[in-house]
Structure P
Amino acid sequence: MKILKEGHHRLIQDDPETARVVSEILADVEKHGMDAVRRYSRSLDDWDPPCLELGPKAIDAAVAQLSPEAIADTDFCQENVRRFAHAQLKTLLPLETEIRPGIVLGHRHIPVKTVGSYIPGGRYPMFGSAQMSIIPAKVAGVRTVVACTPPVKGVGYYPATVNAMAKAGADRIFILGGVHALAMMAFGVGDVPEADVLCGAGNKYVAEAKRQLYGRCGIDLLAGPTEILIIADDEADSELVACDLLGQAEHDPNSGICLICLSEDFGRRTIAEVEKQLETLPTRDVAALSWRDNGRVLLADNPEEAAALSDDYAPEHLELHVADRDFYADRLANYGSLFIGEETTVAYGDKSIGTNHILPTSRAARYTGGVWVGKFLKTCTYQRMTPAASRDLAPVTQRQCEREKMLAHGMTAAIRHRRFKNARGEREHVSTGR
């Protein structure tokens, strides 16, 4: 492996000051409720309307500001997400099996009751994020989705975001951002129901709030700066590869950008192409910083090393610009979402194709995937037995309990051995004694 361009791979890092600020806000909201929520909305976002929640008339008014084309495009994208979520749900089947005579085990997939969805709105109005958390939750069967998106200073809110939240199926919509929005949903402030799961991306304060709230409620995942890694061979188009790298670089100055190539000539040509495209890129102020500081170009000795380097990086988004697509698709294991071939791109996954864009970053793809319908389901087991099976299992259970010195556990098995002692499983009514 040879490094053609060095850059940082930005990971989620501990930030004591951010943690302190978040902890104080969470404690304040938990103690003082909606008064604290409104206070932070005023001080941090200069937003203090009579009601933080949008009612049906306000939602209709926001949607009315959009063109028919904008509404139709959002409908198209959301229908793709909905179709894929329904297809995923069909794979999640209940299970019941008799592992031994009279011993029946099974599981059910049970949706959580309430989800808190956070739709970011900082540098860009990322209204497409609404469908990524709300639709899978509703398809899973979640009864109530409370959705929050931050206000826009001097504007109020993005009509496209309100439309996306409503069309995705949000039951309640609040124009509220930051840590205090997550706290309101997690704690169940006022008449807002307590969230069982918090979902959605945000800035470092939002990520830290989710980290601190985990355990109080569930979360989807902890997301850091966005990432893209592209594996490209000599048959790839350097102009297209450079364009896709910059497509993610515009997100944030800390975006992770990596190219793994198989020839030095292609790597050098792509580096030059990135610099060329940056000259005219409308978002170059952000993208140029990301490329300068975090852009990495690695030269692999062979396809096996390229796959190994990619798995070590474990990127959020992984694109394959290669002739032998099956070779890589079969071997790669660590990625949030895989884009196979130059015909697809991260932007499709982010906006329109139907897969989810809330994905693991900071090498978390080594142990988790992204948000999907299963994130909002609890897989809960159950067991059922005949009296005869209970009697037969009891001696083994009792001996194992006694070996672990858990005598009361063992007694629960012993009493069943006595109670169900006859072959037909008829009960013998006995006293537990003292």
Structure Q
Amino acid sequence: MANERRFPPGFLWGTATASYQIEGAWNEDGKGESIWDRFTHNPGHVYRTHTGDVACDHYHRLDEDVALIKELGAQVYSFSISWPRVLPNGTRAGGVNTKGVDFYKRLVAKLVEAGVTPMATLYHWDLPQALQDRGGWANRETVDHFADYVELMYEAIGDRVPFWVSHTEPWVVAWAGNWFGRHGPGLRDFSTAVLVSHHLLLSHGRAIDLLHRSYPKSQMGIKLNTQMTYPASDSEEDRAAAHRDYGWYTRWFMDPLCGRGYPKDMLDWYAAHGVVLPRVTEEDLTVIANGTDFLGHSYYMSHKLRHDPNQGWPLDFETLPMSEYFTEKGWSIWPQGLYDNLIRITADYGRIPIIITENGVAFKDIPTESGEVHDPLRIEFIRQHLAAAHRAIADGVDLRGYIHWSLMDNFEWQDGYSMRFGLTYIDYATQRRFRKDSFAWYRAVVTANDADVRMQ
């Protein structure tokens, strides 16, 4: 009987990390300060005052970690570049840190030598603090500085990197960092968050235009955390709340990327609630609509929405869990949401190429005395989500690949080192790497191109 969970030929399998979460060496070899360096060094922002100062010490253990990626059998490795490591002051005029550039040159060379395709993310949340001091992403000049930084990295490694991502989860950058205050730079102003979101999209348009000019055969995506939202009831108000949340998370970014401009219902809603909207020109929208070669899709959870004008300003809703099963982060486990969201995006925006650029789970992993880490819940989580992805392909979604988050346990932002997402367990005291059971299982999945592999 034919296996029902085999993926199409050429389907890309990979794993991912991000610079601040693994590199460490926060002030070595000329690296500048990032907003996350500043954020974590001010007590009260992160679990138990954890910082990324050392993290997984990847900066000094690059060779060991590339060997780990090769052993995993990953075809693609998605990593991010630390902007302040290559441009300590955020701009070329402020000086290029050649040691930082050389680090990424060496990483890419090692990956290619190991037979792994590099996927480079240009921005995964660690803005140079020098630029934040001048307004950060709320300052339109940062878009120009980003384009300058992008050109530097294209010059350095563009000939060996076929896949690029401009931004990881711009929703998180905008709202978690500038409205909720839970991420660097720790601001709490909704109007600033909206302005930041516009500048992030504008910088994506600039980056993809520069890439196509320099390396027309390379592809660039943007990674959106487009979680699925459902109404808490059949009431008109709850259905409108769910649509509003989808507008906040997904349509706000996808509509302008697809040449539709910002969704009018969201503009009207924000304006009616006193949000100061950014000045957006037709030229801006044209630049943003340079588009994307593929949509990077981050999926971790889904939730229900209940209309409530007394909370959640200016969105006026309450979020409710989807199921009684939760990750260590407290996120609802809902694989069906991955399928539903992939189907909805395809229905709303056409059959665009999609790569699942992040999907994974944190559970309480406890190693045995011999260093074994048994994580059957993680294996089952991935298996169920791959089943949903496979079903979406069968139902017409142009899904090109799956990249698991993450290669290794790492610094999990405001949760510090309390959450473990990795296929590899990190003993932070010794920096030893221990392969979890999920490491071997995922390697078998990649080798077989099949989500139904069973370990003996």
Structure R
Amino acid sequence: MTLFTALLLILLTAPAGESRTTVVNYPAPPHTDFAPEFFLKVNGEDVHVYTSRTGAFASFDFSGEVEVKVTFAGPIYNYDIRPLSRNIESGLEKNRITFTLTDPAYLSVEINKNIKRPLFIFANPLEEDIPDRNDRNVVFFEGGKVHTPGTVHIRSGQTVYIEGGAIVRGNFMTHGGKDITIRGRGILDNSRLARREARAIEINQCENVRVEGIIINEGRHWILSLFASENIVVRNLKIVSDNGNDDGIDVVGSRNVLIDNCFIRTLDDCIAIKAGVNYFTDFDSGGNVDNVVVQNSVLWNGMWGNALEIGFETRADIIENIVFRNIDILHVERGGTFTIHNGDRAVVRNVLYEDIRVEDARDRLINFAILRSRYSREDRRGFIQNIRFKNISVLGETLPPSNIHGYNEIHRIENVILENLTINGEPVKDLSEANLSLRHAEGVRIQ
């Protein structure tokens, strides 16, 4: 642990026999802008609340039990602390909300139904195994400072570490690398990037890459892009963005990808799984996609894209073995929640959606289509096969509409099972209750 981090460590020791609480608070660099309407205290300590076009956000690490106080600069008539599945008990006194946390959480505090200026609270677990800044294979961005490195090209065997309280205004790129780590508790800030198509983190033809712990603010384009890579782990990544084409995580022609315990708020797709996207690279990313798991995460999709997307670009033979599990979807403001848009030749098959809670879906719940779209580059159409939904809960006045539309009698959508789909806790018993449009589809059933 560095001296800077050690100075930030607050130890609150309870009497013998009781648990000990540890809080790590990371002060922002001097003169950093703050959100004017939110004030945050954790166990009585002020925590800096950053501002962005998406809203406000704050971050700290802890173990044990902490008291969180959110003060709002105005009257509070009502509020929501999402995900609702956390069942956080809270109290309101005038313009202050108080609650207790005993486990790490990614929360959205929404005041007076205003989803344009929420407060995101990232209560992380304690950080472990902090790298040595003097290691020649470590690119170390020190906390308490703003760094402007431009594009950082990462080599095999390197670790890029953004210490808590650091802001890095730049982007990271690696080509053909192996055994690479990007981690920390600081912020990778893309809000001032000059190039519209600069991606915050671009991983090209790589193996064994880990991205963990950091916050990415205001992506200018696809934020974390995995092109033709394999054995990738993305964990405890927080993305806060509201810009055109700011997909959160794009998995393109890649295999063996785990996305775990992440928070993604984007204007465009939160998660997008694709193949053969060669707009931005000089190599082929049209390999088959296999074994992608997205789990234990919180998503918020804005006005452009979709929450969990496969497509539109599907220029591979097979996209298969995709799992979306234990996910809270806070808002889908206009697009689809569960979407497969097969616009090219791929066979998309063996996809599982399990234990997913949808709090606010304003357009389509399920949107599956085999189609020719403006993104299509191939004349051949593909297939969608063997899709399973299990334990999907939806909140709202009515069940949002869904469509499952194949292309023609040959290029059909086959075997879609909806098991334990509920609306406000009530089971959807048959297809007539599912608000579902079918075309060129076979084997679609409720059970």
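Quick one: percent of Cα pairs over 25 Å apart, for residues 246-357 alone came out at 20 when computed from one of P, Q, R, so which one is it? This value belongs to structure P.
Match the computed value 5.3 of distance in nm of label points 7 Å out along Cα→Cβ at positions 206 and 374 to one of the structures P, Q, R, and report its label. Corresponding structure: Q. When helix-only ellipticity at 222 nm (-39500 (n - 2.57) for each DSSP H run of 4 or more, over all residues; to 500) is computed for each of P, Q, R, which one produces -11000? Source structure for this number: Q.
Read-outs throughout are calculated quantities, based only on the coordinates presented, and are distinct from any laboratory measurement. Computed from a predicted structure; not experimentally measured. Cβ atoms are built from the backbone, for glycine too; each structure is taken alone.
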